[in-house]
1. Which of the displayed structures (I, II) returns the greatest value of relative contact order in percent (Cα under 8 Å, 6 or more apart) on calculation?
2. Hey, percent of Cα pairs over 34 Å apart derived from one of I, II reads 15; which structure?
3. One of I, II was used to calculate Cα Rg over 2.2 N^0.38 Å, for residues 130-185 alone, giving 1.07; which?
4. Starting from the value -8000: which structure in I, II was helix-only ellipticity at 222 nm (-39500 (n - 2.57) for each DSSP H run of 4 or more, over all residues; to 500) calculated from?
5. With distance in nm of label points 7 Å out along Cα→Cβ at positions 210 and 290 as the yardstick, tell me which of I, II scores highest.
6. Starting from the value 2.4: which structure in I, II was distance in nm of label points 7 Å out along Cα→Cβ at positions 26 and 282 calculated from?
Structure I
Amino acid sequence: MKPDMTVNCAGILLRNPVMTASGTFGYGEEFAGYVDLERIGAFVTKGLSLKPRGGNPTPRIVETPGGMLNAIGLQNVGIDAFIEKKVPFFRSVKTPAIANFFGNTVDEYAEMARRLNEIPEVAALEVNISCPNVKQGGIVFGTDPACASTVVTACRAATNKPLIVKLSPNVTDVVVMAKACEDAGADALSLINTLTGMAIDLNRRRPVLANITGGFSGPAIKPIALRMVWQVARGVKLPVIGIGGIMNATDALEFILAGATAVQVGTASFINPGAAQQIAAEMEAWMEANGVADIKSLIGALET
């Protein structure tokens, strides 16, 4: 008898706990030729904004030891083109589509949540709060508990869909941020977003990225992500979605043990476009081999 891989994450029923991470999987359709989307739990769109964004100048991706830096700049098609050109594909797949979104002001976040709430094909919303508040001197929403609370409260009022808040690791105490989002009405938390880093070209004596700094992801951040997921899972009552350096089933299962209900696969998809499906299959095989009947029995089962 095959293991039970299903999990319920904030009201979203997943066939297995493996999702894709925002910004690494396009809008789903781009990977349909490489991944059987009905073999993963859910896919998350790249971040959406009210208006289209062209992103940052190039170069905006650089490989580093143990990972990669990206400074894409949240390039996306905008909500109108998303509804017209991207959403129709969602109807062809029996897998939850989760829309990641962001704004430059609280009002923009609320408007995005309202627009996405009206799309039946979108199963849940993931709020990227790692963005600067242009009305408050550029302070990043995700690094200030009061700012985070304000934006989550506004989004909560604008949608009745499950609301996932994606947390930044670039904070002093991630649990304080998590509790602020929980109190403001979040249904789940995903973490971690990328760490801020940079790369330098010695011979040119210049930064490699045109943007100078970028978001660091990949295997090297896994220990940090595991620690934060473990802390947050113990500090809040919400489901936690683990992200950060997940390259194989072992990585994914470690996040589950640390308290994650589900995981997101990101940078691995750049190396192997079928990584998410492969990881889900390998998790099931490990459970069969080790006599684990239900994935839910592993959630938070870390012995300390």
Structure II
Amino acid sequence: MPRCGLIGTITSDSIVQEDGPPHETLGGVLYQAAAFSGLGQKTALFSHCGEALRPAVETLIADWPGLDRKGLVFVPGPGNRVRLRYSKKAREREEVLESVVPALDPGPLLEALPSLDILLMVFNSGLDVAFCDWRLIVERSSCLVWFDVHSLALEPRVGVHRDYRAVPDWPEWVKGVACLQANRQEVGCLMGHPERWATDAEIREFIDQALGLGVRAVFVTKGKDGVLVAVRNETRPIPAPAASAVVDATGCGDVFAAAAVEALLRGRSVFQAAEAGVALATAAVAVSGLCETFLLASRDTIQK
């Protein structure tokens, strides 16, 4: 079976919904791991996690099949703790990073690279890996690399609300990447307008720049409006089906990425992969938490 490498940070999320009670849950890169395991994808996880979270994490992932944990390193301290607040009046959620773990040691991943068919990198904290180490990973990788911008677009601050920021050096992060994922707010940050979502013209300019850097496929996620997928000679919107219910949007972009990557590993086109990602992400809106995400992906595998 093809093997996927997964880089990101495990978080402990305190989530406040405008019309629901607050709750706490593990999150971050575990959303992709849950989806991969549920879908039956063999995955090697590379992540730092606070020692205080070890009991909860080890209990949660103990029965997730196909998840190689040798690259999961527990480090001293409370770990990445994040406070999230969702409001219907705001375009994006509010986020406070209350504590953080050290950036990933690239050594174990570099050793594992020859055995990987695809590598998914997601910035959960924005501080997940140092730039120099990321460039080393990409330059030594012979597999397809999927890059999810996510929290790279947030100010690297701890203990206060993190505003979106401009990321003028994003092309340096993206060089050598095959698949690039960002939402409309993140594209705005990359294009120098962190105060708002990117316009259609700016999204087109972003896509052109990314493809010019050698990216093979760009995925601009648009929430309930689906995803815009672009390759060199074609741009296609992939609509999202109507959600059966909206319970918790946390992790939906992560589920999209995992389902799309898994579809690519099964030989699907980038457009078919996006359709698979949108379908599972839409279903994930109707559930909450990692256990439900894993079960949802498992049911999707059975239906296939």
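FYI, it's all coordinate maths here, none of it is from the lab. None of the values given here were measured: they were computed from a predicted structure. Cβ atoms are built from the backbone, for glycine too; each structure is taken alone.
1. Largest one: structure I.
2. Of the structures listed, the value fits I.
3. Among I, II, the structure yielding 1.07 for Cα Rg over 2.2 N^0.38 Å, for residues 130-185 alone is I.
4. I
5. That would be structure I.
6. It must be structure I, since only it matches.
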